[in-house]
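Peer 1: The data blocks that follow each hold one structure.
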Structure 1
Amino acid sequence: MTRLTGAFLHRLFFALAVCGALNAQGTAYVKAHYTKYEYTIPMRDGVRLYTAVYRPKDTSPQPLLLTRTPYSIRPYGEDQYPSTLGPSELFAKEGYIFVYQDVRGRFRSEGQFEHIRPPKSGNGGPKDIDESTDTWDTIDWLVKHVTPNNGKVGMWGISYPGFYVSTGMRNAHPALAAASPQAPVGDWFVGDDFHHNGALYLAHAFRWFSFNDREGGDRTGNVPRREVDYPSPDGYRMFLELQTLPAIDEHLLKGTVPFWNVMRNHPDYDEFWQARDMRRHLKGIRPAVLNVGGWFDAEDLFGALNTYQAVEDGGPASFNGLVMGPWYHGGWSRGDGDSLGPVSFNAKTSEFFREKIEFPFFQHYLKGAPESGLAKAMVFETGANQWHKFSEWPPKEAKPAVFYLREKGELKLDAPPSGASPVFDEYISDPAHPVPYIGSIANTMTREHMVDDQRFAATRPDVLVFRTGVLENDLTIAGPIVPSLYVSTTGTDSDWVVKLVDVYPDNFPDPDPNPAGLRMGGYQQLVRGEVFRGRYRNSFERPAAMKPGEVTKIEYTMPDVFHTFRRGHRVMVQIQSSWFPLVDLNPQTFVNIYQAKRTDFRKATQRVYRSAEASSSIKVRLLPSEK
């Protein structure tokens with residue numbers, strides 16, 4: 001299996017985030033149909049932001065489509081053109097005016113950059129700026145100076161640029177008619193990118209910050225920044241030998257990544273992180289919104305789902321839609337989206353999104369084209385591999401159900417019977433031998449791990465496995481997954497990783513052709529996995545030590561799924577206390593993990609209880625089968 005990781009994927013995504021999808025435009029097409037202009041647009045505090053505008057040579061009034069990015073709007077120079085413009089080739093053929101801007105303090109824009117700059121309340125005074133005011137001032141200048149235009153502006157962006165769409169929707173300029181935050185950053189502590197439920201996503205955070213936050217970078221944008229040289233392709237061994245976060249900083253980052261120290265100074269969900277939680281700020285959104293995410297997005301799945309929900313709760317956007325497909329991070333913007341790793345979706349899902357959802361959305365709200373079947377929720381059902389439209393998400397037809405962990409590794413919809421003695425399963429969690437997150441070698445977070453075969457983990461003694469019998473009928477889960485575990489540990493802190501797995505029948509056919517020699521019979525496809533750091537069981541703001549041997553309830557919400565376990569398959573749940581090096585090592589002692597020493601890391605005996613009085617379970621929503 002080919003795994004695209006590290007520097008190649010990183011640089012590829014930067015180019016795509018600025019220029020859009022890989023499509024059939026080409027530099028020659030862009031030059032033939034567009035004229036490039038570069039401006040430094042003044043903000044209300046006097047700072048000027050570097051902006052590139054691509055105007056169609058057909059001078060009829062057109063809408064403006066704006067992307068703001070921290071990743072550079074290269075190539076610079078009015079005689080230098082990119083190979084693509086916009087979210088897809090459809091927009092260039094339609095004659096949109098494309099605008100790209102380096103955000104404040106990045107590359108050729110003036111001012112001071114701040115990661116996930118906290119939004120301010122209201123528009124504030126001339127010196128009281130945030131990303132919302134910068135967006136407002138940019139749009140105001142564009143509609144007045146880039147003429148002719150039709151007076152309407154759209155915004156789109158993927159990942160970090162998606163965050164700038166979310167901020168631009170706040171206190172929006174009247175000309176901003178449509179906005180599409182795609183895999184936007186929502187909360188960097190609870191669920192996006194670098195922390196999940198308080199646990200550091202080590203492999204991803206190390207790679208991303210080593211490339212994007214290193215001191216001494218080239219401000220002009222002419223020279224691509226270089227990430228830290230990895231001393232080994234084996235990330236499991238590389239990080240395990242260093243073990244502690246201070247050692248990783250000292251020996252690999254060498255103190256050159258400022259935000260690494262920022263995270264060390266804010267180990268809990270304090271005011272620093274709370275101010276950067278975009279869910280708190282998305283109220284009274286006026287533009288039409290199209291939220292886009294991937295079911296298998298390892299980076300910002302949380303942001304896509306929660307941005308949609310925050311806009312929904314905050315009202316009253318003229319339209320607030322959610323699109324979820326079977327995509328890795330940004331996968332909807334390029335390629336055909338027919339598979340991920342060995343898992344096939346039997347449909348060109350990315351092409352469908354670009355042609356039938358994204359383009360019609362902007363055409364309708366920016367150019368007045370007839371509404372063409374957009375729905376509140378346009379979601380792809382994995383497993384059964386088909387698109388659906390719902391009037392809300394999760395769908396109201398989905399009813400609550402509970403899978404209980406039972407004796408002999410069984411997973412049942414029936415609760416355990418009453419019994420006098422506590423019943424549990426146990427394992428030893430050893431930080432010196434953590435459970436790997438993949439069964440192959442990589443030194444970064446792979447995109448394929450979201451659907452990887454879990455058979456390598458199921459055989460380990462420090463992983464508990466529960467599964468249903470062979471399903472006689474299709475079973476469809478639609479919505480969030482809520483592990484509700486009764487646990488104990490001999491330590492004073494612990495991670496709890498829950499994985500929902502689709503077990504294929506033993507006679508499931510292998511791919512054809514099959515150059516990697518994959519055996520799909522009995523494949524254990526990860527459908528959803530998530531970690532929770534035990535110290536935060538009561539509050540992310542106020543961590544508390546776990547009492548050795550005391551039964552404690554750990555309940556948290558995993559990101560939504562829309563997946564059908566086909567008849568002949570099984571539903572499996574795996575539970576473990578490490579997921580390395582995707583997640584940093586928990587010392588299993590209650591210390592500040594960002595300052596932890598080697599002596600703080602200790603073995604612990606973990607117990608998961610499954611009696612009637614302490615019935616560990618997985619709460620889901622089941623959609624009635626149509627078959």
Structure 2
Amino acid sequence: MSAATDAKIVDIDTQKDVVLTETPQNNVKETETAMPQAVAQTPKESITQGVDLTFNDIKYSVVEKKEVKPILKGVSGSVKSGSMMCILGPTGSGKTSLIHIVSKKLSRSNGKQISGSVRCNNVELSASQFQRISGLVTQEDIFNAALTVSETLNFAAKLKLASGHSERIATVTQKLQLEKCLKTYVGDDSNPYLKGISGGEKRRLAIAMEILDPNISLLILDEPTSGLDAAAALNVANLLRSLADTGIAVMATLHQPRTSIMSCFEDLMVLAQGRRVFCGSLDRYIPYLENTLQADVPKHENAFDFFLDALNPLIRKQSNVSIRTLPSDCDDAATILADTYESSGLRKEMDEILNQLSSLAGGPSIEDLVKSKSNDVGWIGKFIILFHRTFIIKMRDPMVLATQVSTALMLGLMFGAIYWQCYHKDKEFIILDTQMVCVMVTVMCVWLPYDVTLTFPRERQIFLRERKAGLYNTSCFYCARVSADMPMHILAATLYSLIVYPMAGLRMGAHLFTAVNAMAVLVGAAMMQMMGSVSKTFEEANILMMLVMMLSMILSSGFVREVPDFLLWAREISVMGLLADLAMYFEFKDVDSSLSTPAEVWANYGARIRDDDDMSLAFWILFSIYAVCRVITYLAVKFMYTGRTWVEDMAD
């Protein structure tokens with residue numbers, strides 16, 4: 001190995017110079033001329049109650065077209081309290097699957113077969129218990145783009161902690177260097193009009209969300225440095241190291257391991273085709289390559305990249321990878337290297353350590369630890385928090401103004417101008433035009449909240465992540481989400497009604513006209529959210545919504561007088577037809593006899609509501625449709641597209 005050489009990089013996020021010093025055997029140690037502020041200046045936190053994580057003989061396979069495809073083939077390992085384990089492996093090696101199984105996010109279901117055990121202090125916990133003492137940072141940073149960093153942390157802290165929100169947020173933001181972006185929107189990179197914080201800041205925000213609980217004992221991360229530049233990735237690794245030093249057990253997968261990042265870890269596991277090709281302490285890695293595998297590691301190469309290159313047959317043939325125990329013409333290096341590890345002395349040592357941890361329940365009582373970290377925030381408290389958060393997001397969503405308030409104003413002016421002072425027209429047109437304004441205004445009011453069709457396809461990922469983390473249950477989220485929509489819907493319907501009513505010169509009373517339209521917008525929103533909840537994608541939701549709503553509109557008495565017998569049932573429950581008939585009933589029940597009589601109106605127009613009994617029945621039908629839609633929506637949100645079994649969903 002050549003003499004130590006210094007390479008200098010600039011940490012983009014901290015604007016601090018970091019000097020990397022190369023040492024023998026590619027084991028890079030790092031010294032910082034000015035350590036990142038979060039690491040250097042933050043007072044050391046109290047040591048977290050220790051939890052040793054062990055996973056033994058994890059096997060995972062999926063069934064595709066009646067063929068069983070193995071993903072993990074008996075993987076075992078352990079992460080001690082206060083230490084960090086890195087999991088490496090080429091694409092498709094099973095890293096993410098292992099992370100999700102260990103963190104209890106992936107479980108047995110149709111088409112998925114999982115075996116093995118995951119224990120904390122030698123106790124196997126349920127998914128909900130595990131979530132109380134652990135945090136999971138996935139590859140995708142899923143946030144509400146319309147919230148600022150400060151608001152995101154504040155709402156999460158209120159859901160997780162019964163008290164001490166401000167103090168904990170201040171500690172976490174300082175530790176993860178988020179102070180400068182607290183007032184910046186999180187943003188969405190796919191939306192050019194909603195740019196926000198950088199990728200490195202989003203990754204640190206994801207970690208901050210998981211460690212808001214000051215007593216968290218386990219932190220599991222899936223490729224926390226993906227998508228980051230070299231300096232930002234190193235900064236994240238240093239932050240994880242500082243967290244581990246407080247007693248947290250850290251387990252992380254990496255995709256492109258820098259030696260400076262790897263030096264933050266104590267333990268390393270390398271996977272290939274679902275099997276271990278190395279598992280042990282970091283200081284055993286180079287000796288294992290040189291002695292057991294008899295590898296010639298080039299002095300100028302990263303030893304970790306060298307091993308990953310050896311697993312790729314094309315790269316192995318084109319590069320200087322030289323492993324004497326691996327034939328040069330071998331096309332299945334993963335199997336040979338895995339078999340070599342299984343028969344090695346290192347593997348026996350690791351199994352002994354695992355057996356020792358599995359036979360002792362050392363550390364604090366895991367049951368007491370789980371109870372001590374239970375969330376004390378009640379259902380009503382969480383409902384208020386979620387309602388507040390959702391209402392803020394809606395107020396900042398340009399779609400709310402574009403599709404509800406603005407549309408209500410424009411449609412109100414348009415219909416008011418078209419049907420201007422209906423009762424001042426020629427006698428032969430008065431009844432017809434008045435009927436049409438009642439029909440068209442109520443029909444369009446049902447369409448008014450059409451953006452809610454995308455509510456659950458768009459927000460499902462955030463909901464599933466937070467529900468799996470144990471922040472709240474489905475009923476709390478659902479009630480808050482639906483309730484937050486209602487004020488804007490009722491406001492839009494009220495503005496719409498109060499514009500059309502005087503311009504058209506209607507006589508039923510502004511309060512009745514407004515009430516019918518408020519009912520229309522609420523029932524319409526319930527129907528559209530139901531169709532969105534049972535759909536997996538935006539496209540499916542839009543297609544289903546158009547089919548159902550168009551059928552309801554066409555079958556109303558305002559558009560067709562008679563329908564085929566096999567569609568009579570659909571006409572009787574046509575939401576738009578019932579609402580239009582209600583509006584006409586209120587308008588014409590006391591019609592001036594000089595113009596017409598109610599009987600003539602009903603005969604000429606085919607309206608179904610002709611007396612108070614019909615009106616009461618219509619109200620009950622509309623209420624029943626609203627209630628059924630809300631129940632179906634709740635069940636769909638709770639059980640559909642969750643990636644979990646029905647039994648697991650029932651618990652939430």
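Peer 1: Out of 1, 2, choose the structure whose coordinates give helix-only ellipticity at 222 nm (-39500 (n - 2.57) for each DSSP H run of 4 or more, over all residues; to 500) equal to -5500 when calculated. Walk me through the numbers before you get to the answer.
Peer 2: Details: 1: -5500; 2: -15500.
Among 1, 2, the structure yielding -5500 for helix-only ellipticity at 222 nm (-39500 (n - 2.57) for each DSSP H run of 4 or more, over all residues; to 500) is 1.
Peer 1: For structures 1, 2, which has the highest computed value of distance in nm of label points 7 Å out along Cα→Cβ at positions 395 and 587?
Peer 2: Working: 1: 4.9; 2: 3.6.
Comparing 1, 2 by distance in nm of label points 7 Å out along Cα→Cβ at positions 395 and 587, the maximum is at 1.
Peer 1: Something else about it: For which of 1, 2 does distance in nm of label points 7 Å out along Cα→Cβ at positions 107 and 499, calculated from the coordinates, equal 3.8? Intermediate results must be reported in sequence, preceding the final value.
Peer 2: On the way: 1: 3.8; 2: 5.0.
Of the options listed, only 1 reproduces it.
Peer 1: Of the structures labelled 1, 2, one was used to calculate P(r) over Cα pairs in 20 Å bins from 0, in percent, giving 16, 40, 26, 14, 4, 0. Name it.
Peer 2: Details: 1: 19, 53, 25, 2, 0; 2: 16, 40, 26, 14, 4, 0.
Source structure: 2.
Peer 1: Follow-up. Quick one: FRET efficiency 1/(1 + (r/R0)^6) of positions 387 and 419 (r between Cβ atoms, R0 = 41 Å, to 0.05) came out at 0.60 when computed from one of 1, 2, so which one is it? Present the calculation step by step, with values, prior to reporting the outcome.
Peer 2: Details: 1: 0.35; 2: 0.60.
Only one of 1, 2 returns 0.60 for FRET efficiency 1/(1 + (r/R0)^6) of positions 387 and 419 (r between Cβ atoms, R0 = 41 Å, to 0.05), namely 2.
Peer 1: Of structures 1, 2, which gives 6.0 when distance in nm of label points 7 Å out along Cα→Cβ at positions 331 and 379 is computed from the coordinates?
Peer 2: Values: 1: 1.7; 2: 6.0.
Computed on structure 2.
No lab work stands behind these numbers, since they all come straight from the coordinates. Just so it is clear, the structure is predicted and the values come from calculations on it, not from any experiment. Cβ atoms are built from the backbone, for glycine too; each structure is taken alone.
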